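Dropping the structures in below, format is C-alpha cells.
Every read-out reported here was derived from the displayed coordinates using simple, explicitly stated rules and does not represent laboratory data. Since the structure is predicted, the reported quantities are computational estimates derived from the model, not experimental observations. Cβ atoms are built from the backbone, for glycine too; each structure is taken alone.
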Structure I
Amino acid sequence: MKREISVEKSYLAARVRKALAEDPRLNELDIQVTVTAGKVFLLGEVASEKRRETAEQISREVLPESVGLVNNLTIASYRETSEEEHLR
C-alpha cells in the first residue's frame, strides 16, 4: 500500500510539472511541485500575479478534483539599479 501511495504522489507531481512547463500560457520550468498529505504544493517565484494565477489554473486543470492544491508561489521583486549600465 505504501508503494502505491508513493507512486501516486510521484505521478501527480510529474503531471503538474509537465503541464506547467509545456502549457503555452506559462512555459515555466522553475516551479517546484511537491505532494504531501494528499495536497499538491506549488513553490517558488514567478514574475507576476498573473503568472501565479495561471500556474494555479493549469495545475487545477490536470489534477483530480479530490486532490487539494496549495499555491505558495511568490512574486519575484526586482530592484532598479541606481547606476547606469554600460555595455563594453
Structure II
Amino acid sequence: MSVEPYKRIPCGVYDHFELAAMRRTKVNIRYRDEEGAEQTLENAVITNLKSIEKIEYAILSTGQKIRLDWVIQLNDLVIQDQAGCYL
C-alpha cells in the first residue's frame, strides 16, 4: 500500500486519544496497517501523541506508532469518516 496523504481526525476523537495518553489507561485499538490489513491491539497503552512529518501518531508503550487516521475503533468509539480537526 502506498503512503496516502494524512487525513485529520475529528477533534472529539483526538480528545479520546489525548485522554487515554494522559491517563495511561489500557485501550483496545482496531486499525489498518500499512498494507491495509485490519489489525487489533488489546490492552495497549498510549504514552504520547506525536506529529511526524505532518502525520499524527499514537505512540504506544511498546514503541509502536499507529497513524491516527488509520484507526477504525478506539475502545467502543467507532471512528466515522468526519471532518477533521483544524486548530
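Thinking of I, II, which structure, once relative contact order in percent (Cα under 8 Å, 6 or more apart) is computed, gives back 27?
Details: I: 27; II: 33.
Going through each structure in turn, the value belongs to I.
Hey, distance in nm of label points 7 Å out along Cα→Cβ at positions 45 and 77 derived from one of I, II reads 1.1; which structure?
Values: I: 1.1; II: 2.0.
Structure of origin is I.
For which of the structures I, II does the calculation of Kirkwood radius over Cα pairs in Å return 14.3? Intermediate results must be reported in sequence, preceding the final value.
Numbers: I: 14.3; II: 13.0.
It traces back to I.
Tell me which structure, out of I, II, gives -4500 once helix-only ellipticity at 222 nm (-39500 (n - 2.57) for each DSSP H run of 4 or more, over all residues; to 500) is calculated. Intermediate results must be reported in sequence, preceding the final value.
Numbers: I: -13500; II: -4500.
The read-out comes from structure II.
Could you figure out which one of I, II the value 1.9 for distance in nm of label points 7 Å out along Cα→Cβ at positions 21 and 53 was computed from? If you can, show how the numbers build up before the last one.
On the way: I: 2.7; II: 1.9.
Value 1.9 for distance in nm of label points 7 Å out along Cα→Cβ at positions 21 and 53 corresponds to II out of I, II.
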